[in-house]
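Input: structures, listed below.
No lab work stands behind these numbers, since they all come straight from the coordinates. The structure presented is a predicted model; accordingly, all values stated were derived computationally and were not measured. Cβ atoms are built from the backbone, for glycine too; each structure is taken alone.
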Structure 1
């Protein structure tokens with residue numbers, strides 16, 4: 001399929017963080033349903049939600065309370081709910097959740113669901129930051145599933161989560177694996193990050209000759225107040241052109257039309273894959 005309509009949903013937190021993780025999850029799942037329905041009405045074929053879409057970004061804390069936010073993938077309530085949505089609207093959905101593998105082993109995970117509701121597999125965030133205000137290693141084990149590419153009803157889909165985007169190797173691995181479209185669900189706040197937000201994904205799209213969808217939440221989240229999540233979710237084409245971009249402060253569905261034939265045109269013009277010299281790159285993977 002050449003023409004594919006992509007959708008991204010950015011959203012602020014809808015429940016007080018004093019509530020239980022289960023209560024917050026249910027409230028956030030419910031809050032997403034009208035925008036998912038709107039995506040269906042607009043003919044979105046591939047939809048991506050924000051990083052850990054149905055919880056706060058709890059990583060400014062090191063509070064074990066949030067371990068209770070983790071759920072099984074694909075057998076947890078959020079994945080099952082999104083399988084129902086995918087079937088209802090004939091839509092591929094990338095669902096970022098906090099995953100429990102076994103008790104005490106948790107991942108930052110994206111479940112990928114095909115347009116008929118089938119669970120296709122998952123990506124686990126590979127690069128886990130640990131700096132002031134972003135204590136992710138307290139909550140997440142580094143991903144161990146590599147860089148899978150999912151054959152969906154509408155495109156070959158890759159996933160690369162938030163902090164992963166700073167590492168060019170994963171973009172390249174996904175593109176070499178055949179990804180037409182790579183989604184980057186994020187939770188990132190204003191500051192230096194905001195400059196990088198508009199720089200890195202267009203550069204990665206050009207370097208790898210693919211489409212990229214970057215989605216970020218909006219608003220501030222008490223009690224941590226580490227900064228303002230600035231939305232600005234967008235889809236960028238293989239020439240680095242931003243096709244559609246969301247606001248900085250509103251819950252929003254961002255929709256863009258992608259012509260996958262552009263991938264062939266761009267790669268035949270800019271021969272970055274032909275001219276790679278992987279035999280010279282060995283020092284890059286030596287510890």
Structure 2
């Protein structure tokens with residue numbers, strides 16, 4: 001049987017979840033830098049909560065320490081000061097409560113930005129898992145690439161697997177010139193990003209295809225940002241186009257060296273002939 005502090009901690013967890021202050025138990029654990037399986041044991045009464053985990057939860061979510069440790073007062077210390085997520089990240093899990101990677105095809109992207117909290121919307125989308133250890137922790141999503149704005153890096157029809165970036169980490173987690181999926185209420189775009197959130201509360205988006213002009217997006221317009229981690233391409237280049245583009249430069253360099261070698265050999269022969277003539281005259 002869990003002790004009283006653990007029982008009240010579970011009450012706090014359930015309250016935060018019911019009031020959409022946290023997205024999921026797994027996300028709650030990760031944001032508190034705590035193992036999700038260990039949190040699951042606490043929630044099931046198999047182990048007691050630690051003082052350090054209570055401290056982290058109090059600092060992160062504004063829980064009332066007096067309620068947590070003494071059972072008096074309200075669950076929240078100051079409801080107005082409690083950080084609320086800008087958008088509740090909806091996740092899909094398997095039977096073992098492990099998050100799956102939701103695939104968002106082009107047809108679903110038009111309504112994606114306005115449906116980020118709609119559980120029904122996500123349950124109707126396909127979901128899968130990947131064996132790579134990089135995709136075993138955190139929340140990941142798969143988007144279809146449409147259009148030619150990111151060619152040659154990304155081709156229309158490619159699928160990109162991305163990791164979620166918490167809004168409170170945007171100012172430092174978004175690296176300049178990295179490729180990201182940026183979601184607004186009305187659009188889903190894949191671009192290279194220059195991070196200006198800290199200084200100007202905006203990001204600048206660039207295409208790899210020079211035909212498309214860069215543009216600026218205010219931070220207040222952004223719903224989600226996903227870091228592109230993996231490309232799955234249906235494009236299989238022909239044998240000729242699989243050659244490394246540097247090979248042509250190497251070939252030219254090799255030809256130059258060969259021609260220079262021939263020239264040096266000819267010059268060496270001329271010098272030797274002149275030396276023989278001088279010796280014969282002497």
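When percent of Cα pairs over 20 Å apart, for residues 96-183 alone is worked out for each of 1, 2, structure 2 gives the greatest result.
Which structure, out of 1, 2, was mean count of other Cβ atoms within 10 Å over residues 16-23 calculated from, if the result is 13.8? It must be structure 1, since only it matches. State the single structure among 1, 2 that was used to calculate log10 I(q)/I(0) by the Debye sum over Cα atoms at q = 0.16, 0.21, 0.30 Å⁻¹, for residues 168-223 alone, giving -0.43, -0.75, -1.43. This figure was derived from 2.
Here distance in nm of label points 7 Å out along Cα→Cβ at positions 200 and 216 is compared for structures 1, 2. The highest value is that of 1.
Among the shown structures 1, 2, from which was the value 20 of relative contact order in percent (Cα under 8 Å, 6 or more apart) calculated? Computed on structure 1.
In this comparison of 1, 2, the computed figure 116, 45, 41 for Cα extents along the principal axes in Å is attributed to 2. Looking at mean count of other Cβ atoms within 10 Å over residues 48-55 over structures 1, 2, structure 1 comes out largest.
The maximum of distance in nm of label points 7 Å out along Cα→Cβ at positions 56 and 232 over structures 1, 2, that is, the highest value, falls on 2.
For the read-out helix-only ellipticity at 222 nm (-39500 (n - 2.57) for each DSSP H run of 4 or more, over all residues; to 500), a value of -10500 was computed from one structure; give its label from 1, 2. Of the structures listed, the value fits 2.
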